[in-house]
1. Using FRET efficiency 1/(1 + (r/R0)^6) of positions 80 and 112 (r between Cβ atoms, R0 = 30 Å, to 0.05), single out the structure from I, II with the greatest value.
2. Work out the source of -26500 here, i.e. which of I, II gives that when helix-only ellipticity at 222 nm (-39500 (n - 2.57) for each DSSP H run of 4 or more, over all residues; to 500) is computed.
3. Percent of Cα pairs over 36 Å apart was computed and gave 9; which structure, I, II, did it come from?
4. For FRET efficiency 1/(1 + (r/R0)^6) of positions 72 and 216 (r between Cβ atoms, R0 = 25 Å, to 0.05), which structure out of I, II has the highest calculated value?
5. Given a computed value of 0.05 for FRET efficiency 1/(1 + (r/R0)^6) of positions 32 and 144 (r between Cβ atoms, R0 = 25 Å, to 0.05), which structure among I, II does it belong to?
6. A value of 25 was computed for relative contact order in percent (Cα under 8 Å, 6 or more apart); which of I, II is the source structure?
Structure I
Amino acid sequence: MSNKNLTNKQLKDLDSLFKLVSDRQLQDFGNITASNKSDGSLITSCDLWSDKTIVEALSIIAPNEGVLSEEGGKVVPKTNAYWIVDPLDGTTNFAAGIPYWSISVARFVDGVPQSSFLIIPTLRKKFVAIKGEGVWLNNEKIDVSNNNKSSECVSLCSRSIKILQKNPMSIFPGKIRLLGVSSLNLTSVAMGQTFGAIESTPKIWDIAAAWLLLEELNCSIEWLEMNPMNLTAEQNLQDTNFPLIAAWTTDKINILKPWGDLLVKK
């Protein structure tokens, strides 16, 4: 049986690991070429190095806890506590020289995220979320009561843009932003930069870390098809999408829901 919470030593070791990986990614940024994976998405040698480095370190930091990673095994581990890793979310940006990508890591216990780590190397930002305890940005706790959010922006992913074509006679209820990185689209909602986000085909590793960030900052999530609360051991998630709407409040979810529904309409 795994401990529910990470120890201070584990948190410190994770901090060192993420700094090591961030430094390497910043060093490789702009100096690396990408190739295509079988699904058409891009990959670089830095993705592979980052994945291997994180997965190997986790086996030492949290022995006997399984790992599901974008560039490795995509089957839900059988262990009670396990990790979900996206070593470089935003490879297309990274390879194109656009300075916006993230390292996204979450630890699940009893099937739900218990702690998560989201690092944006170029912006020198590190988010840590712990279930029931809140979110820290660069080691300073975010005050949830500071809720004077006023953004008019909505974050879409490149594949959710098609909802605009499906409903051409209606005006979309927000100024559209595309960051090109699922984890950061969702983080933009949590931080009040956008009031909502619609994600069309995110995989579990794209959303695992941001999911807890949103929950701990009292944002709302509407799963449009598959609900990741129902993951089962040995389930293969390689081809499973989790389309969703994230927003500040349920009222904002309701504004975006007719548009989100167009994604999954048969």
Structure II
Amino acid sequence: MITLASSDIMSWVGSFMWPLFRITALVAAAPIFGARTVPVNVKLAFAVALTLIVAPVLPPSPVVDPLSGEAVLIVINQILIGAAMGLALQLVFAMFVIGGQIMAFQMGLGFASMVDPGSGTQVPVISQFYVIVLTLVFLALDGHLIFIDVVADSFRSLPIGTNGISREGMWALVTWGSNMYAGAVQIALPAIAALLIINLTFGVVTRAAPQFNIFSIGFPVTMVAGFFIMIATLPVILPQIKIQLAASFEFMRTLAGGF
């Protein structure tokens, strides 16, 4: 007769349950995987499947009573770790959304907005264009596979336990958020400079010939020039996407390292 001790049962349950909390929080907070258009049951199924894949290669989980206070602390730490790592990648997508918003307002297309399927909020169509390009590049570079690799490595650098992300790690995440605004300005800077020159030109023309109705041609010229600037800067944006994605994955690994 086979007898199972309670410690063995808790070890087997914990080896799947503790990683599931971290992976579920990471999937819910990450872009693409955690988009609002993705049904909740699909997200949960993906998190469970990912847990089943990485669980056999993870370090041994601590044997803790699931109904104890220590178990609650472990669950909270795993959720915070997963959410922080997902947020680090989400900020890269937000960077291009903000950069597109800046360009849209400069072009006069701030009123042309649509619902972003990822966040469920109204964003300019220019931002949605950059998000689509970013998503395609992310998948083309096997970002989803790198994402899974980062998830598996996080359990080795920051094992399951009562210790989570330190105060320095949280502050580093806040500092990483500032890169979102800096990167957005870098993306929109060519359009800002070019459209500023165009607006200054219109100002000179208006000053030289006040009777000339500059508003009748200024708006379409600015809009068309903005589209040409987008096309001209697209080859520069694509390497920027690779750099930002690589930096985000590296930061996720550092964040999971416990500092």
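1. The maximum falls on structure I.
2. Only one of I, II returns -26500 for helix-only ellipticity at 222 nm (-39500 (n - 2.57) for each DSSP H run of 4 or more, over all residues; to 500), namely II.
3. Only one of I, II returns 9 for percent of Cα pairs over 36 Å apart, namely I.
4. With respect to FRET efficiency 1/(1 + (r/R0)^6) of positions 72 and 216 (r between Cβ atoms, R0 = 25 Å, to 0.05), the highest-scoring structure among I, II is I.
5. I
6. II
Values quoted throughout were computed directly from the atomic coordinates according to the rules given, and no laboratory measurement underlies them. Everything quoted here is computed from the prediction, not taken from an experiment. Cβ atoms are built from the backbone, for glycine too; each structure is taken alone.
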